[in-house]
1. State the single structure among I, II that was used to calculate distance in nm of label points 7 Å out along Cα→Cβ at positions 118 and 238, giving 2.0.
2. Identify the structure, out of I, II, from whose coordinates helix-only ellipticity at 222 nm (-39500 (n - 2.57) for each DSSP H run of 4 or more, over all residues; to 500) was calculated to give -23500.
3. Cα extents along the principal axes in Å computed as 81, 42, 31: which structure among I, II?
Structure I
Amino acid sequence: MGAVTTVIIPAAGRGTRFLPATKALPKELIPVLDRPVVQWGVEEAVAAGLRRAVLVLGPGKDGVAAHFAPDRELEEALAQAGRAELEAVVRAIAELTSVDTVEQPEPLGLGDAVRRAGELVRGEPGVAVLLPDDLYVGPRPLLAQLLDAYRIHRCPVVALRRCPPEAISRYGVVAVEGPGPVFRVTDLVEKPAREAAPSDLALMGRYILTPAVFAALETTTPGAGGEIQLTDGLRSALAAGPVVGVEYQGTLLDVGTLEGWIQTLVQLAATDPRLGPAVREGLRAAGLAVVPA
């Protein structure tokens, strides 16, 4: 079984949590510091050794793919203006990775988004999936940690984080065996009630999928929320073989809600050498606690 080289990035949601900002702007292009959310995800995948990205886009989201396309006119304008450093930054975006796209006409769930990308990854032994609503910060890419487990177990791998009881109903949750941090998954439930959750280990938006999962998704029917859930497809794939979960190291920062995006922006900007002073000055001006340098 060969290496994983492709990441699927679902980017078809309507971004209603960010309205009216996302009326015309895809939420994946909302910036965190100096680059859009989706670029953070692609950079994580590239850092993990992946060489191709498949973007699953909704109607009117061509700008997400355009962000990764060469822009010779802009590069030439920057060069003529003597902005060589910025020109290099713009050129590097187009050189990050190979990008393909597929359309999801309606946001019918993560499972549907992944299924629609299936034709573009047919024949690959394993495929990564990354949800850009969560931005990873840590010493080693989260996807790289999942790929370590995949190379050993050669089966679907899911990222897991322990979740407090009051929040567990927002996530897919797994039942597991083993001491961890790599567990054997025995069941998956999408958004269970607090009292019905099989554990406190929640799925956290990074996956390695095998052909068995794509085959299961072809016959998966709508579940929670009337959507086709990837969790249900993974559960069906358990009949074909093992699934493992990795309690990863590092932190996922929420950029899928307005509140989470603001918190992430402040947290990252406060420790950024260029932007940190501006954040601290803004907090002082508002009469709030100052983030230490």
Structure II
Amino acid sequence: MAEDIKKANDTPKRKLKKHGRTNETRRRLMKNKIAFVSLLILSALIILGIFADFIAPYPYFEQNLSDLLQSPSKQHWLGTDQYGRDILSRLIYGTRISLSVGLIAVGLALLAGGILGAVAGFYGKRIDNLIMRCMDIMLSIPSVLLALAIVATFGTSLPNLMIATGVSTVPSYARLIRASILSNKDQEYVEAARAVGAGDFEIIIKHILPNCLAPILVQATFGVATAILTVAGLSFVGLGLQPPISEWGSMLSEARNYLRDYSYMLISPAFAIALTVFCLNALGDGLRDALDPKLRD
């Protein structure tokens, strides 16, 4: 009875402490003006991607041969391409593709790398050595080259592009999570959880990983930016999504043939990629500062 009363009294304290940390992190993030503005811009881009069907003025595949290569105007704010397609509409639809590929690719990499890193760090010894040597082999291959090999082998569909981008970054997440597990698995709270009968899976999921979220979250934010650049690079060399699907990298690839006379075709997707990657990197820097306990005031 006494233990139950003590647990009941401790539960609100833990919740308050957790909410206090969350509020403090939010406050510190909002205090960083660049990170906060980047978060707002990324939120706006996500909304554009989700509601592209309602926001875009034209279908991304609609061709109008009477409007070929038109400069920006009231009818077409960013102009038209060589097929008479509205560049603004294709840019908005490209936001959906680029962000979804980046987010899903990082999610796949984080899932696979998280499992491998957690198993390697928690159990150690031969399992750790085997998994880490495999990760070292993957790290010896440039991530872009590995993604190129996967896409060239299995085709240029959207799922293959996500898998290729995700697989190429698995080792970085595996090593990060392994390091976090190694630094936390001998802590007192882990020993206490093991003493009350918690299994290995429960200890990893409920006790260790929640205390490793800060570096994982920051790395994932940077990873989305890297994934977007990788996908754009694959599309630029012709191994990404194929026309008429709209994607920023493929728009750049099409525009390079018209750079001299119709530079506006290249400026829009290039600016979209640069802005998105900058905002993701700025948000990652802001999260790193907000989640670092050493920098709390």
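None of the figures in this text is laboratory data; all of them are computed from the coordinates on show. Please read all numbers here as calculations on a predicted model, not as lab measurements. Cβ atoms are built from the backbone, for glycine too; each structure is taken alone.
1. I
2. It was calculated from structure II.
3. II
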